[in-house]
Structure 1
Amino acid sequence: MLIQLHPDNPDPRKLKQVIDCLKGGGVIIYPTDSVYSIGCDFTQSKAVERVARVRGIKLEKANFSLVCRDLSHLSEYTKPVENHIYKLMKRALPGPYTFILNANSSVPKIFKSNKKTIGIRVPDHPVTLAIVHELGNPLISTSVHDDDEIIEYITDPELIHEKYADLVDIVVDGGIGHVFASTVLDCTTGDVEVIREGLGPIEGLL
């Protein structure tokens with residue numbers, strides 16, 4: 001199913017359809033401030049397993065991120081974050097950045113593995129934030145891209161729907177996506193290491 005949600009003013013009835021799907025254990029593809037992502041309610045373990053199957057990877061090997069509304073519940077998923085890292089996150093988010101942090105004991109239960117780190121995203125996209133706000137839980141996030149040696153991200157939601165219609169429950173059309181993924185910053189040691197420079201600029205941030 002393809003559901004259009006206006007990027008600036010999502011229709012509450014259509015938004016409710018998406019939320020009901022997620023709460024029922026559904027898997028969706030949704031827009032972010034960078035590329036389109038596959039995801040589900042992170043509390044729905046069967047749905048998390050399904051996301052891994054859609055991506056063709058084993059759940060215990062998956063490097064999924066959590067998409068959050070803001071940083072107010074960070075301590076529910078991560079170990080205590082050093083003050084300078086927290087200030088960096090506050091400057092960068094919402095925005096096209098993924099912060100790799102040390103996971104607390106709740107994260108391995110989600111992924112059924114001894115996962116010690118987790119990516120945290122707060123995208124600057126009204127549709128994403130509306131979904132997470134109404135759901136009340138973070139979303140699992142893993143990018144939608146072509147199965148090619150050179151990763152090319154699919155930007156057109158109609159083309160995404162053609163490809164994934166039989167694999168996910170809903171594709172949320174929030175307009176054409178970006179071709180660049182988020183910038184990934186590893187903060188697990190207390191220092192900041194740039195793992196991938198993507199849409200989020202590094203200059204002026206660090």
Structure 2
Amino acid sequence: MPTIFDELLERFHAYLAGVDHDLVANEVARIGWDMPARSLEPRALGCLGYVDSIAALAPADAKPLTRLVADHRGELGWGQTYSAADFGQGFIDNYGWLEVFGTRGHFVNDAVAGGLLILGPNIVYPDHHHIAEEIYIPLTGGTEWRMGEGDFHIRDAGEVIHHASNVSHAMRTGKEPLMALYLWRGGPLAQKSTIGSEGRG
């Protein structure tokens with residue numbers, strides 16, 4: 001009988017399969033979706049208080065995934081890469097991620113990591129960069145995103161945002177929380193990001 005984790009992987013895959021973008025389609029085709037499960041201890045975080053509003057805000061194509069996460073938040077192995085020493089306690093109370101698959105996720109994959117990022121309202125995720133190439137797809141709108149030396153721009157739910165290896169990027173939420181789907185490939189999949197812009201981190 002399928003578990004809640006099997007359903008999570010299935011809905012994650014189904015959402016990505018419906019994204020009409022060559023970069024995403026190519027990535028979905030490269031991923032081996034028959035992954036062995038990994039047993040993780042559930043972990044609760046402060047940011048999980050936003051998952052009901054995230055599920056309500058998400059567009060129709062993202063609702064199956066966001067609603068499942070909201071309904072089963074307490075069964076999932078949420079994580080945080082940073083501590084209060086990095087960005088302050090206010091950030092930590094409003095930040096977290098769920099790795100669906102990867103080197104530390106609910107399913108084992110050593111080639112690519114995929115999961116969900118949550119940021120609460122009025123939070124700045126400062127400039128950071130990492131070796132891994134990254135694809136983000138916001139599942140809620142209204143968050144401002146910046147890449148490299150560019151300005152912040154509001155991104156809609158469903159937009160595909162690509163960060164090449166070691167390109168700095170930042171996010172800034174407004175009055176609504178953010179949930180964003182992510183895919184990482186091509187670097188250490190559990191690496192802590194380097195804070196600051198490239199060359200200054």
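Bear in mind that the values in this text are calculations on the coordinates, not laboratory data. Source: prediction; values computed, not measured. Cβ atoms are built from the backbone, for glycine too; each structure is taken alone.
Among the shown structures 1, 2, from which was the value 20 of relative contact order in percent (Cα under 8 Å, 6 or more apart) calculated? Matching structure: 2. Quick check on the output: 3.5 is distance in nm of label points 7 Å out along Cα→Cβ at positions 80 and 96, derived from one of 1, 2. Which one produced it? This value belongs to structure 1. Looking at FRET efficiency 1/(1 + (r/R0)^6) of positions 8 and 24 (r between Cβ atoms, R0 = 30 Å, to 0.05) over structures 1, 2, structure 2 comes out largest.
To which of 1, 2 does the computed value -8000 (helix-only ellipticity at 222 nm (-39500 (n - 2.57) for each DSSP H run of 4 or more, over all residues; to 500)) belong? Here the read-out was taken from 1.
From which structure (1, 2) was distance in nm of label points 7 Å out along Cα→Cβ at positions 40 and 168 calculated, if the value obtained is 3.0?
Working: 1: 1.3; 2: 3.0.
Label of the source structure: 2.
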